[in-house]
Structure P
Amino acid sequence: MTTMTADGHIRVSRQDGVMTVMFNRPEKKNALTHAMYEAMIEALQSAESDAQVRALCFRGAGGCFTSGNDLKDFLGNPPSDAESPVMRFLHAIIDARKPLVAAVQGPAIGIGTTMLLHCDVVIAAPDATFQMPFTKLALCPEAGSSYLLPKVVGATRALSLLLTSQTIDADTAAQWGLVSELVSATDFDAEVEARLSVLAALPPEAVRTTKALVRDPMREALHAAVDREAAQFLQRLMSAEAAEAMQAFLERRPPDFSRFE
């Protein structure tokens, strides 16, 4: 069974115990809007309440995972409180009890990378790339990445990625622990399906218990990190530095931060 949002930008399908949430906006490199976050929240809630769903898989259409937040949509309605769609989505993936899987092809930018830290299995194709360009946009880390990323890759690598907006390839991401497994491009769909089938066939309560034992000790601190980052993110979003960065991005020119102290 497949359902889609009214604008078609999120496609949700269920098959053999797996719910797949597809970012379906390839003409915009699957940039995420508030409406798409709302649809993802609904999918997560539906997966949690449906006993037939054993795992949820995030994917992107058109050879791209996601280019992150749609800046025009984001700036038009910034996440000013806990009820904003992006904040509710972040807290929902922290609280997800069933396994979250990401199948990554092509670029995973911004939240496209940071959301992977909340996924329990990350499968990547050789063409996958990962970038968190927050400082480049005069912003700061989000999605709990200031807390989780150092735990995954170490503090030095985390700071390097977050401070320099460096792009890393799939091999590096796998070596550093951002990716669980690399599979070939030609067999990608079949390999992802095979791994999801294995996961869906396992005893569900044992799977949920195992995930909880790993994730629950971090849950409270992670919720706090998301809220702490969000407060700083909103301040950064309103800053003169961010105004220059966003204007430069929209005008396709290098930003000039030389006047800032």
Structure Q
Amino acid sequence: MITVLETAPFVASALGIGGVGVWLTRRRELILRWCVWAVTAPVVGVALYLGAPGSAALAAGVGVVCAVEYGRLARLPVFDRAVIAAMVAALAVFAWLLPSALPQLFMVALVAVAVVPLLGRDTADGFRRAGLGVFGVVWLAALTGLVLLGPAALPLFFAVSVADVAAFCGGRLLGGPRLSPMSPEKRWSGAIVGGLAGLGTLALLGALTPPLAVAVVVGAPLGDLVESMVKRGAGVKDAGNWLPGFGGLLDRVDSLLVALAFAVVLS
């Protein structure tokens, strides 16, 4: 499998070619997204190049931000959000330092977020808070895959990113039936184009294995739909408004979350 350093020329080339195409479209949203990719790609690359410690730091940092955004979408109290963020960050660290204890910590995390409203004696909204807290931990715990997958994490990350772009462009150009009522703008044509682009990226990086292929083709579009479901329930378009072209960090990594979960389970 290709190393982080060997991946760098491919990433740089993809960004360069994509940048030219984006600038030719003159679409502000696409230009902003390209700028975010150009900034985040080196950050992700350096973190994964550092091995398990860097991957754990990346997973913990992303997890904390996403937990805060999710908590706001779910209208959870600040303390609930803090507990979810702490549990997700702890899972990332344990995936590095003590992976054998990860299942036990995962159970502790689920109990912790479920107990918060119970200890607060929330008779009016406790059940909703507990359920949403458990869902948040399960969803964001997939970030531990950045650590557990080892060298496979980078090609998966890159392939999912390419698949997202290809799905967006393919759906807009080809049209056709909607993928799901959860996200009316998504099309089956986009999902197919995105899946093929993701598979091609994995093959180019020497990482075309059955687990990663399923993660990109099936997990990535499902991840997009999961976040669309959450946002529809919250009645909002984006998870945040601070990340140019995307909205929030959850909007950037939604496809990756379920893709990571598929890759870890199937591996």
Structure R
Amino acid sequence: MHARALKPEEYFVESEPYYEPVGDEIEVFEAAWKNRLPVLLKGPTGCGKTRFMEHMAWRLKRPLITVSCHDDLTASDLVGRFLVTGGDTRWVDGPLARAVRHGAICYLDEIVEARKDTTVVIHPLADDRRVLPMEKLGEILEASPEFCLAISYNPGYQSVLKDLKQSTRQRFVALNFDYPNPQLEARIIEKESGIDPEMAERLVRFAQMTRNLKGSGLEEGASTRLLVHAAKLMKTGINPVVACRTAISEALTDDPEMLTAVNELSASVF
């Protein structure tokens, strides 16, 4: 019976990920890590939370283990389980246990999408105890000093049934993310896609129009990520209106009337 070792090459971020800070989030995260405090990232889809985590892992020179949470994710998926192979029973650590053992940063993306038992598991890691109960092994795993727990969720998108409980959120240092200001967002699009500044500014203008429709037919406006997708298509020679329709409009909604409205907005800009 043995636990799987962490292979550094799997999880270290070797080269610096491009990230433009919008406030003091880098300094706050570094201070939280030094003080062994868990971090909660709040903000809309595609605004840079995952890229920020990659940047911080590179900056702190720590391995990063990212888990995209979903409805079927259980506590055992995070902690680990026994597997039988060739008549031999062995224990295999889940991603959270691997991070705890080896001093990695564990990033649980969209934590509220996971099953309720997962939040129970992270509570002892997110307070002064910094331990992970391994019930199936009958052990309590103490976190390495370099270990950091980070979680994220989108407060504007989640339903009341999937909101983050106070008993969970009050354990974390919270960083609020939003879309960058127009000048910074245009610069990010330029950097990520190689598109010219004027077209980047037009994309940002179009995005702001879609964000104004949030709650009036759209669940979310165009994210920075979607703008970069459209810009890359445009850079490759795709007509701007077509790029906006395929990379942005169709990704935002299936409603025929809203699709028409959003496509008309892009046509007015391009």
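Each of P, Q, R could give helix-only ellipticity at 222 nm (-39500 (n - 2.57) for each DSSP H run of 4 or more, over all residues; to 500), but the derived value -11500 comes from R. For the set P, Q, R, ranking by distance in nm of label points 7 Å out along Cα→Cβ at positions 98 and 202 places R highest.
Each reported figure results from applying straightforward, stated rules to the coordinates on display, with no laboratory input. Here the structure is a predicted model, which is why all the values come from computation and not from measurement. Cβ atoms are built from the backbone, for glycine too; each structure is taken alone.
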